[in-house]
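Student: Alright, structures below, take your time with them.
Any read-out appearing in this document is the output of simple, stated calculations on the displayed coordinates, not a laboratory observation. The shown structure was predicted, so the numbers you read here are calculated from the model rather than taken from an experiment. Cβ atoms are built from the backbone, for glycine too; each structure is taken alone.
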Structure I
Amino acid sequence: MRKLFVFLFAAMISLSLQAQNNNDPVVFEINGQKILKSEFMNEFLRSVGKDPKAAPTACTYEKRQALEEYVQLFVNYRTKLVDAYAQQIDKDPSLIKELEGYRNELAAPYLIDSVTLNNILEEAYERNHYTLNAAHIFVRLVRNPSPEDTLKAYNKAMSYYKRVMSGEDFMDVAKEAAMARFDEDHVPPEDPRRQDLGNLGNFTVFDMVYPFESASYALQPGQVSLPVRSAYGYHVIKLFNKTPFYGKATFQHIWISEDPQKRSAEGRARQAYQKISEGENFGKVASDYSDDHTSAVNGGLLSDMNIHQLPPDYVVELAKLKPGEFSKPFHSTFGWHILLLIRRDTIPSFNDMQPYYRQRLARDNRNLKPRSVFVDQCKERYSFIDYTKTYMKSPAGKKGQKNKRFLASLDECRAALSDSVFSRSWRYSDDMVTDMRPLFSVADKEYTAKDLLLFIQDNQRAESSYSLDMYLEDRYENFINNKVFEYADSHLEEEHPEFANLMDEYRNGLMIFSYNDKMIWSKAISDSVGLAGFYSQFSAQRDIDNPDDAPYFWGERLDMSIITVFDSSTMAPAKALKMANKCKKKGQALKTVFDNINEKDPNAVKYEDILVQSSDQNYLKMSSYHEGLYVVPATKGYSLVSVNKVLNPCLKSCAEARGFYINEYQNYLEKQLMESLRSKYHVKIYQNVIDEITY
């Protein structure tokens, strides 16, 4: 009974496998490795740009030919790959380094939280529709401030905020805060930095640090923020304007300054406005009225001005206009103005802006947010445990004991550190650590105090000294995040099959490139003996009458000497020709004539000897060529041409056609190589399966 059961079970398995093989038969065998139809078709359809899920259509002659050609390419590729692995090309250090660079780039989208990233990009796009005009009261904080310094700065910022909210003028308070800061830094009275009194002008997304930007965009015009913390300190922000404005604008303007010695600026502005309203050319009015003399000569034209180049009032007024419209006279701190809008940018689509935002994110601290969220997700996914924050279990029968203890401690790490870490000179030694309990674990990996201290040693940076307790806390958090991120990175291939496939493609592509270079391309270039033998064997088969063989032959060539005389007044053509004929009779070279002319004026003449195909030279226009002397007139001068010899068409030497022969030799080497490899690795193509393929 048992034997019957085993037999029936084996028969069922055999039938199941046979059914699978019928649905997905083997197409090739290379070195015993079976390549199924599904794998081959996936590669082939991708190469011809067809969706694998699309229904097959009639297989025309052209489609069948494309399939058969790809079969040979695919087999050659996979056979070379087998040999490349056999030669351990995948172990080549330069290839490993190059592949690592590709992996870092390809892995980046997998090592962030894409939802958070997309939210940041969409936020930037929405903000980019608007330009802000704001000012701030700034209280500076040193890098890595102590809690006491932080509280002191915050209280100072809050005192400024309360004064402003009680009715004091915002810019007066901002000026007072700025002056106090300049005095503290001993900034000289004449220093240009003293002009920075808090007015920030126009700005938009990415122009300010992220916390400042976010607080500013959350305000409505006229509102003042509570103190906002950034990497530089605390800011109390007042928003003046939030204007729908993007990019650059081209416009004409009239600016009339308020000068007591002149007539009323407002009156002159209204006169100019009336003339424009009555149809007078804006540019002419600008040249007559504008006090901006630089632009007035061009009709007041200002081209491609971005928001940072414009006064805030201009941004507000330009946002109201359509191309071709002009504004009513308006007043600013600079005087009176009239604007005529010519062109203003509109924001491109979100998809078009994404590459720019991603580029800016690389240099902006908001870029840390998607990675931070990703690390938090990984901590949960990989069962992260921080033993320095995990209590020991209470002994049986002692629930609720008061003196709870953590499973691990950073005490030894703190004792090991000194202020030398701030000058990058601190070094770890094994006697610093006796406690080998893990500080934390990520999945199956544990990390100890020694690991943390080595991380600190390798990541020191020159910085101002501050509390070592704070320093250790910061570095410990960095170490945790680094190891969680590192663990996620090391498991990308097993967690994301599509990424693993992509890496295999890149690895195989690099290996095939290196393999071809080693076995074919460089060999053909460096193997001078082999190339010479190839030339001897195949050059005799070239046919001068075959158009395909034309690159391997010289056409009719002329051995020529040419004297170019730039001005005929230096020497008349007839005289030069007479001198040349005398030289010929005496058996002298044409250069004798050149030397004679050159003595009179070296800048008036040029000499050259050339060997050129008759079809490629531009001096003589004839149907047939003969040895002799020719005078070819030019605009002011002439050329005296001596055809010394006419060479009949002939086969080029190996050196003369080297590029063509190297290409042929490479093809020859590849053909020989593939014949050898197909035999060595027992390549078998199941043509009956290929013949049944439709797509």
Structure II
Amino acid sequence: MTIQSMMRNIFQTKIFTLIFLFLSCLLSCILAFATTPSAVDQQRIALADKNLDANNWLSYGRGYSEQRHSPLEQIDNDNARHLKLAWYFDTGNRKGLQGTPLIIDGVMYVTAAWSVLHALDAATGEELWRFDPQVPREQNYRYCCGVVNRGAAAWQDNIYIGTLDGRLIAVNSQTGQQVWTTQTTPDGENYSITGAPRVVKGKVIIGNGGSEYGVRGYVSAYDALSGEMAWRFYTVPGNPADGFENPQMELAAKTWTGNWWEHGGGGTVWDSMAYDPELDLLYIGVGNGAPHNRYIRSPFGGDNLFLCSILALKPDTGEYVWHYQEIPAETWDYTATQTIILADIDWRGEKRKVLMQAPKAGFFYILDRATGKLLSAEPYAKKVSWASHYDMETGRPVEIEGQDYAEAPAMVYPIGIGAHNWHPMSYNPNTGLIYIPAQHIGGELQQDFNYQRYPRHWNTGVNTDVDMHNAQLSQTLMQTFVEGSLLAWDPIKQEKVWEVARPLIGNGGTLSTAGNLVFQGTVDGWFAAYDARDGSERWKYNTQNGIVGSPVSYATGDQQYIAVPAGRGGGLSQIIGLQHKVTNVNGRILAFTLTGQASLPPVPEMQIPKPPPIPDVSKEVLSQGAISYSRFCSRCHGTNVVSDGAIPDLRHLDQIWHDNFNKVVLEGMMEQAGMPRFDDVLDEQSADAIHAFILEQANQDYQLRYHANWWSKTKQWSYQKLANALKYLSELQ
């Protein structure tokens, strides 16, 4: 072989080697791009509102407009009946799932109980990593409405979560490692975070909850890369002696009376937000007063700005632009924290940029989102008793005399649980309809004439002392809770188009898709698809667990997926647990496709122990136990001692917990597991009375299950059925 040919072979070998290395690197880059989430920025989130970047779900409401509408249409009205389970992920926890998952380039990020963040392969459900912020369980008493979380936010290479104990944390999207953390709430005060952050122009926007405990509301913005606070806007004024943070707080203080700051004031920004990139306006919804009762927090009147308001702020600085107060001086636990949807619609012959909301109070509001001008306020609820209508010249509601329960108890519709609570609604720009998880619910409200503020407990100013020991009273109370529905609402005509009745309230959020479908899960354990035009059912699936969270749609590979968290739990679900049939199934994420081949495992059989006998105590002691239980225990363990399954059902305790009841309640034996101690408000005698009342309810339940054969004939709990059962028991006695 000549030297020339040897050189030629060496040269060719090097060339082939270089080409091979180049192709290998190129292939690696392609594979890395296919499996690694790309950075999320302002442009990507904004594209979602233009029905682009269709395969992903980049923000809580999919885009900045919070419409929750997916442009994907592989799954449609005709083939939805073929949907099957593709995969499921078990969170290992039964505390409740309220979240909306994010999907970014094939990876799902979903939050669960105790603010834990999971990263999953969106095609298989395989867990890639999890981040547990280690929320102190013994601080559970500070959290209003369960140890739940509604979702995360994404920006660049980070995922952001708010934690129950008030931290905002940035987590690397690929590794699950913490990048930074900051405490957004004052140490030692009863603030909490359950809502999802939003990221606008490189700033993470986060509010908090805690009105029931008597805090002062605010919303804050933090630099997405460093975690440094950029600005904070308080929603209600503080003590005038300390000065005012801005001119708006000085103005707001003129609408309050008495020493309101001693009660906190409320106005927490615990859920809804939206952003208009063209107007460069951030919209936030402000919550109820603290306490709820306006005659306690502001005894000499006043509108109490900015309670129950929509605020428009500049996202760069937090500068105030405009506000609209939906309910001046609210006193019913009404809020403006429900879903805010932005859309451009034809309104009275012209194109208008509008903001739409269907909050607790039962009226559907449409505002000009550039100016805050009220365009319409019409009732969407089946019954609204607190106001007759809105005066469109003043933009104020016309209250109905006596409904403020100032002089006498009043039967109010809706009560604070609301005609629509936090469960997100969606908007389909093709049908022009909004799909609302609505509910019809009323209740009697009365003044708390013996009001005193408890540092660690709810302070509403409304008398919550209910003697559930009295069966007739229980029957009357239960009949005030009626039903839920999936409501399709025409915002232009301001009227119902169609409605699907639900036997229960507290059902999950809705998803609209370009396949002409609406998806919703129900608290009694079903996930279903409906024709977006007429509400006809197209598909239904038994999820084995109640759904209160919100579905999303995304695509990976050649498949469109519909995913939903299935796990009943949280404030509303816990308080009204008596309407549910409890199953011992963990919270799960369920994903469906047209070609799915997975299935759920059988539901484990529940073993219900026989309770100890009712102690030999007087009816007065049982009544006192029922009242104390209603005041301090029912918000977690359920009205009438019936759990939603996310928290232990006290009627079904093993003997060891009965033996140690007072050690748990008074000494904090289970604080590390999330059960707070109550020795600041209860003594041994009152704890014994509560225990006696629980045992009474446990024995009644046992009779219903195993002697009256009632349980086996009942397929689901409902308030009417419970009332009938109570009546049956009273006749037996």
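Student: Out of I, II, choose the structure whose coordinates give helix-only ellipticity at 222 nm (-39500 (n - 2.57) for each DSSP H run of 4 or more, over all residues; to 500) equal to -14500 when calculated.
Tutor: The structure behind it is I.
Student: Work out which structure the value 1.1 belongs to, where distance in nm of label points 7 Å out along Cα→Cβ at positions 276 and 292 was derived from one of I, II.
Tutor: Corresponding structure: I.
Student: Taking FRET efficiency 1/(1 + (r/R0)^6) of positions 340 and 548 (r between Cβ atoms, R0 = 30 Å, to 0.05) for each of I, II, which is largest?
Tutor: With respect to FRET efficiency 1/(1 + (r/R0)^6) of positions 340 and 548 (r between Cβ atoms, R0 = 30 Å, to 0.05), the highest-scoring structure among I, II is II.
Student: Something else about it: The value 17, 52, 26, 4, 2, 0 for P(r) over Cα pairs in 20 Å bins from 0, in percent was derived from one model only; which of I, II is it? Provide the component values of the computation, followed by the final result.
Tutor: Working: I: 10, 22, 25, 29, 12, 1, 0; II: 17, 52, 26, 4, 2, 0.
The read-out comes from structure II.
Student: Taking mean count of other Cβ atoms within 10 Å over residues 236-243 as the criterion, which structure among I, II has the greatest value?
Tutor: Largest one: structure I.
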